[in-house]
1. Taking distance in nm of label points 7 Å out along Cα→Cβ at positions 90 and 122 from the coordinates of each of I, II, which one would give 4.1?
2. Hey, distance in nm of label points 7 Å out along Cα→Cβ at positions 58 and 146 derived from one of I, II reads 3.6; which structure?
3. Assign the value 0, calculated as helix-only ellipticity at 222 nm (-39500 (n - 2.57) for each DSSP H run of 4 or more, over all residues; to 500), to the correct structure from I, II.
4. Please state which of the structures I, II yields 14 when relative contact order in percent (Cα under 8 Å, 6 or more apart) is computed from it.
5. When FRET efficiency 1/(1 + (r/R0)^6) of positions 50 and 186 (r between Cβ atoms, R0 = 30 Å, to 0.05) is compared over structures I, II, which one is greatest?
6. Between I, II, which one scores greatest on distance in nm of label points 7 Å out along Cα→Cβ at positions 42 and 74?
7. Have a look at I, II and say which one yields -0.97, -1.04, -1.29 for log10 I(q)/I(0) by the Debye sum over Cα atoms at q = 0.19, 0.20, 0.24 Å⁻¹, for residues 82-169 alone, as calculated.
8. From I, II, which structure was Cα Rg over 2.2 N^0.38 Å = 1.52 calculated on?
Structure I
Amino acid sequence: MANTRHTIGLRPIDQPYGNIRANYYEAATGVALYMFQPVTLDANGRIIFGVANSAGSALLGSVLGFADDSFCPLPNPYLAANPGLAYTANSAGLVKVFVADDPNQFYVIEENTGGTALDAQAVGASVSFTYLASGTGNTTNGIANAVLLRATAGAVNNGVNSLRLIKKWDKLDNAYGNYCKWIVKIDNHFMTATSSGGVI
């Protein structure tokens, strides 16, 4: 039975420790951000969206939620770009973004199509992600359009790709092939990288 397409972004799961560690960071409101979007930090320590299929670009984690300056939920399920008075930012024009940021965190992401499908031999490979042609996120459900870019899967390469394949997600309705859901971890993490802006 073929897999069902269901874009889920880079979604944290309760592995490997049975919980998800997350922290609030600040973000400017000039660029839209979505739930389960891969993100990193800019030179000012503010959240920006992760660059897709970019060699050497470190990731911090994935978005779990948003809040205004008073820690109240936003009116939309995503952070709209330049929202005007839709919600309250602080005096610097920043709002809060809740990010799963543990370097050991596992995530689930959907494989894209085109080229050769990944199989069990791909476990352990480094791989990047991309955004669907419709943009970085869905403004109806608020979920990021990030998918696994299977054409980039390769051997260990010291963090050139941003993710590492752990295994196929163990579900009865999940098979190798188009739209397969994979468990991954960030291979080039902002908090452990020695290059690409990461720190120790």
Structure II
Amino acid sequence: MIRRKVPRMIEKTAKERSLNWELPLSVAAGTGIALVSLIVYSPYGSFLYILLIAPIICLTLIVLLVIAAIRKKRRQCESLLLALVAIVSVSVALALNGNYLRASLRWLLWSHRFKAEVLAQPAPAKKELRHTEWEATGFAGVANQTVYLVFDSTDSLSSAARSHLPGKFRGIPCEVPDVRRLESDWYSVWFYTDEVWGQHNRLNCTGPS
């Protein structure tokens, strides 16, 4: 009887000493999926996650970590600490690249629809590039920022997309802070705050006065 119990005791002790990776990996995966989903379906997804969801999850993990520490459960503390590091790391990495990630995923999912909308437009006047609104953010009419999807058949915006520098580029009515390449001939063009294509505003984007 003693000989049979010894291997079981050794096995139990080994399990207790081994680190439980399921919790940190699950938290990292769940964090990534939740944040990517929010980023894809809402321009405010990363803000919502960082300001509300992530703090709630982190606070919950910290409370569980304190409880485990009081109970002197070392392995549980290590798993919870790794889970906390995982959620912070994934959140920071995805949040810092939220705009690029959102644009890439939206283009991957719905590029055919956006292309059809732009290509259906008549040839624009004043040698401007075909475009449509790609993204718009703002809070109750304050700090509005608009991003346009632009079709450039000559790929003349490629150098601007590589440099990521502001400038006045051919086919765009006013100076813009950033141009990003989605694929050949297709670009997302960021306008300055409260600047809109086709309106006479501070930078005079060829609109009526």
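1. The value was obtained from structure I.
2. II
3. Values: I: 0; II: -17000.
Answer by label: I.
4. Label of the originating structure: II.
5. Details: I: 1.00; II: 0.55.
Top value of FRET efficiency 1/(1 + (r/R0)^6) of positions 50 and 186 (r between Cβ atoms, R0 = 30 Å, to 0.05) goes to structure I.
6. If we compare distance in nm of label points 7 Å out along Cα→Cβ at positions 42 and 74 over I, II, the biggest value is for II.
7. This figure was derived from I.
8. II
No value in this document is a laboratory result; all are computed from the given coordinates. None of the values given here were measured: they were computed from a predicted structure. Cβ atoms are built from the backbone, for glycine too; each structure is taken alone.
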